[in-house]
Structure I
Amino acid sequence: MGRLIAVLLFIAVLVPGVLLGRAWWLAGGRRTVAAGAVELVEPTPEGARTLQRQAQHGRRIRLLGLLLGAAGVIGSVVVLAEASVFLWVPVLLLGLLSGVLLAEATRPRPRWSTTVPPRRPRRSDQISGWLVWTMRAVVAAQVAVTVPQWRSGELSDGVGWAALVAPVVAWVLAEIALLRALLRPLPAQGADVPVDEALRTWTAHLVTAAATVLALLPLGTLLLRAGIDPDGASEGFDVLPVALVAGGFSALAAGVAVAGFLLTWLRPVRSDARALTR
């Protein structure tokens, strides 16, 4: 009976990760609609220049993030030698996702004329509120899991700072980018409205996905660590270790899934393929 309960509990804890993956799969439909709307209109010259400028900005900052990640890998090799081999992928991933977040949080403001009086879109026009609040909940859960383990001495200071600071900073950058996308006034020219909506949609999904991944992966690792810790399990059947292990697997699987969807959003908004190659 205990094993049956453990299996059912394991499956139940995996459900949130499955639902999150499905929500991001559905978000792909929003991307298709936004991209299709841009293709159906001919933007103004300033709208075309905005698309080109935004695409170049995103590529440059993401490349900077990649270079920072590579520098972090080299630094870990210098400091830790062979022991750094397990840090290469996390450090490089941190650099890449930091580049995504910085690119969206620092996007240049479009130079087209705006509506008078200024009109602004709703958040629901850009991204599902469920995805945004899931990002916030995952970051909060990561903080709630990290702090007790750090205080109890289960985590070293270096690991504790990394597991705490990276998701929180990512969340702050994501909120800045979301706020900028929400407060920017709509363009005055109707032909630029689909372009503007697509840019906001891309930004909202990119930063939400990046912050979610940076919180889910360390959260899953810490939950797995706590679940398989022999000192944390009692004799006989114990529900808590099973729940921790299941939660860890669910968080890691969801993090990988969201990262996969994030890759599909990296392609910039296009009105004409030639517009971004000139």
Structure II
Amino acid sequence: MPSAEFHSRTTTVRGLPTHDLHAAGPGGLPIVLVHGLAVSHRYLMPTARALATRHPVLVPDLPGFGKTGKPRFAYDVSAHAEHLAAWLDTLALPRVCLAGHSFGAEVVARLAVHRPDLTAAIVLAGPTTDPAARSRRALIGRWALDLFVEQPWQAPVLARDVADAKPWRVLATVGHSVRNAIERDLRRLPVPPLVLGGSLDPVAPLLWRTEVATMTGGVAVTIPQAAHNALTTSPRRSADAITAYLRTRMSDVVAVARSRPGPR
């Protein structure tokens, strides 16, 4: 199947130029891929391209990252979620699949809780932060371990993203991440999520991902021989897992709709 063509766009949202790449795909439920705290849309593009042969896909840059405008302060989880919701409203999108990776999973969880009207499905890929590592020192230590199991070809992409965001913003966002108790949002998600992660991931390890799936009534899928950046290094398997989840999720929605009594 030929690859879908992605287009760059900048939309002014709450006075901030907000960049995304998007592909129309063949139709179906739109998927919004949300990046983590030190990076941008760039590292998500392998999975975005794999998904775009099956669904419309949008990959925004959060405020301060990638090609989106740079506020003078680092947004916390709530501010990012509010901005992402305003961006979706500006684009007048219908309900979507919100798919967040790492810190992006925290943003997606907060957005889904506060805007269930925008949320048809949820993917939490390598969600942070595991309560067992909820401090700057512990989280940075886990990322250091991840460097030993990631594929080295990613380094130039990640270095460019950190340079765009500036190290101070990355460190400030680490602080926002470890101060955010994601489980408060997880217990209130409007739909059961897919919890996705690599078998080698030390940042969001299997034990934590299993706890997230149990807490949310979701399903956990582990990608063999992948580390924290599974959406970069295992795009086909990640896309397959997301597509399978969406197929089941949409079937459940249709079944519930058909079971409701019609007008009398």
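For the reader, a short list of remarks on this structure follows.
- Source structure (of I, II) for Cα Rg over 2.2 N^0.38 Å, computed value 0.94: II
- Comparison across structures I, II (criterion: mean count of other Cβ atoms within 10 Å over residues 42-49) gives the highest value for II.
- Ranked by relative contact order in percent (Cα under 8 Å, 6 or more apart), structures I, II are led by I, which has the greatest value.
- Value -26500, calculated as helix-only ellipticity at 222 nm (-39500 (n - 2.57) for each DSSP H run of 4 or more, over all residues; to 500), assigned to which of I, II: I
- Source structure (of I, II) for mean count of other Cβ atoms within 10 Å over residues 122-129, computed value 28.9: II
- Value 5.0, calculated as distance in nm of label points 7 Å out along Cα→Cβ at positions 74 and 242, assigned to which of I, II: I
Taken together, the values in this text are just the output of simple stated rules run on the coordinates, not laboratory data. Since the model is a prediction, treat every value here as computed from it, not as a measurement. Cβ atoms are built from the backbone, for glycine too; each structure is taken alone.
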